[in-house]
1. Out of P, Q, choose the structure whose coordinates give Rg and Dmax of the Cα atoms in Å, for residues 83-202 alone equal to 17.6, 48 when calculated.
2. Which structure, out of P, Q, was relative contact order in percent (Cα under 8 Å, 6 or more apart) derived from, given a value of 13?
3. Quick check on the output: 0.70 is FRET efficiency 1/(1 + (r/R0)^6) of positions 163 and 219 (r between Cβ atoms, R0 = 35 Å, to 0.05), derived from one of P, Q. Which one produced it?
4. Could you tell me which structure in P, Q was used to calculate semi-axes √(5λ) of the Cα gyration tensor in Å as 26, 21, 18?
Structure P
Amino acid sequence: MTKFDHDVVVPDAESGLNKKQQVARMFDDISGKYDFFNHSLSAGIDVIWRKIAINQLKSLHPQQVLDVATGTADVAIMTYKLLQPNKITGIDISEGMLNLGKQKIEAAGLSSHIELYLGDSEKILYPDNSFDAITVAFGVRNFENLDKGLQEMYRVLQPGGKAVILEFSKPKGAFRILYNFYMKLLAPAFVQLFSKNKKAYQYLNDSVQAFPEGKIFLNVMNEAGFTQTYLKTLSLGICTIYCGSK
């Protein structure tokens with residue numbers, strides 16, 4: 001399988017743990033502040049990004065949805081509110097994030113519609129063709145093996161089903177200068193006011209810089225088996241939606 005630069009980007013290069021173990025620990029550590037950082041650092045635009053991504057599934061009317069790297073279940077909850085499928089299953093490698101997600105689901109009265117499980121995106125414990133839609137928001141960048149993760153998603157997707165992936169990207173042109181200033185100076189300063197975990201933010205920036213975005217990522221999806229692939233850039237390229245069918 002192809003190895004990509006972002007596959008080897010880790011939160012702590014001096015740790016003896018592999019990427020998957022480090023990422024799980026990192027999200028366990030920052031889980032209590034994750035939603036706050038997400039919404040604050042993006043000025044709330046991340047909510048709009050998620051809505052646009054989920055609406056890529058609207059015409060499909062999916063009934064069985066898998067949310068990979070579900071985190072605190074923001075996408076799972078929004079997916080139910082927008083599309084109202086019969087069942088949404090969320091998986092994540094961080095117990096800390098899942099615990100918060102379960103609390104949010106219960107508070108929203110959606111426990112009968114959304115279930116969360118500890119699970120590895122590169123070894124999804126469901127049979128072939130189990131879901132008619134798959135969502136991933138800001139998660140594929142954390143895969144230890146991008147090829148394997150996408151192939152697993154393709155495997156559990158039903159024929160005619162669709163995967164929607166939302167991920168950070170790097171803007172083009174003059175706006176990229178402002179973006180880099182924000183990512184390298186302003187955002188880290190903000191994070192340091194509320195968290196001691198500086199490596200978590202550095203990892204975010206490093207993994208975004210190394211991720212194979214745009215048409216390169218569409219080619220990776222094609223190689224994993226997806227067809228009818230397309231992308232939509234959002235907010236001048238800060239974020240990109242990638243879609244593919246089976």
Structure Q
Amino acid sequence: MIKVVLLGSGNVAYHLALAMKSTNNIELVQRYSRKNSNAQLFDSSVPHTTNLNKIKSADIYILALKDEVIAKVCKSLKHLNGLLVHTSGAMGMDVLDSRFRRGVLYPVQSLSINQKINLKNVPFAIEADSIADQQLLQDLASELSDYVYELDSDQREKLHVSAVFANNFSNFMFTCAKDLCDEHQIPFEILRPLILETGRKVQYLQPMDAQTGPARRHDQDVIEKHLNQLKGQHRDIYKLLSLAISNAYKRN
């Protein structure tokens with residue numbers, strides 16, 4: 001049985017706590033949060049503390065915290081002896097004090113408290129300082145997910161940049177599309193099947209093979225027509241992305 005203390009009360013902490021509850025080989029012995037935010041969403045049978053000096057002994061301490069507070073909290077945990085890991089994709093393992101046994105447990109998914117998700121289908125990227133701790137983290141991650149990858153800090157940081165393109169930027173494109181729909185009294189629901197199909201196609205096609213549209217076809221007349229209908233930020237984004245797509249598919 002792997003004993004875990006979970007530090008955090010946000011999106012990642014919530015889903016990790018929920019997933020650990022359903023496993024046979026992980027015991028969540030305590031949860032820490034500074035203000036006990038979202039307390040009503042967490043299992044009340046798990047002991048909770050707001051005092052870093054009262055954290056219980058465990059095999060693994062998971063810091064599911066905002067990137068900017070990881071190092072600060074780490075400095076207050078000098079009395080702990082277990083494996084200390086953070087869940088950030090953007091931060092290296094060295095953000096944790098080298099006096100600790102250190103590691104990373106990064107779920108490669110956009111997580112929200114109000115959105116159900118099965119972590120078994122979510123890839124986890126793991127890293128640790130030693131072979132023994134790498135195995136311990138592998139055992140933990142394998143209880144949570146069917147997809148576990150060993151990546152070092154540099155690889156994980158590059159993966160995080162890739163995830164921003166795949167998730168955050170694409171979602172902002174949906175926001176731009178909704179803005180345009182709202183501006184012209186068009187129901188955004190009309191685009192939902194198209195968005196689903198875009199995501200579905202890249203499950204079996206390479207993104208380069210799935211690309212369609214006027215920039216892919218080098219249809220400059222349609223591009224200019226679209227640009228004439230746009231203004232401000234939407235026009236700038238359309239022009240930049242159309243140029244990038246066109247350059248990626250140079251004519252033979």
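No value in this document is a laboratory result; all are computed from the given coordinates. Predicted, not measured: the structure shown is a model, and the values here were computed from it. Cβ atoms are built from the backbone, for glycine too; each structure is taken alone.
1. P
2. Q
3. Computing FRET efficiency 1/(1 + (r/R0)^6) of positions 163 and 219 (r between Cβ atoms, R0 = 35 Å, to 0.05) on every structure in P, Q gives 0.70 only for Q.
4. Traced to structure P.
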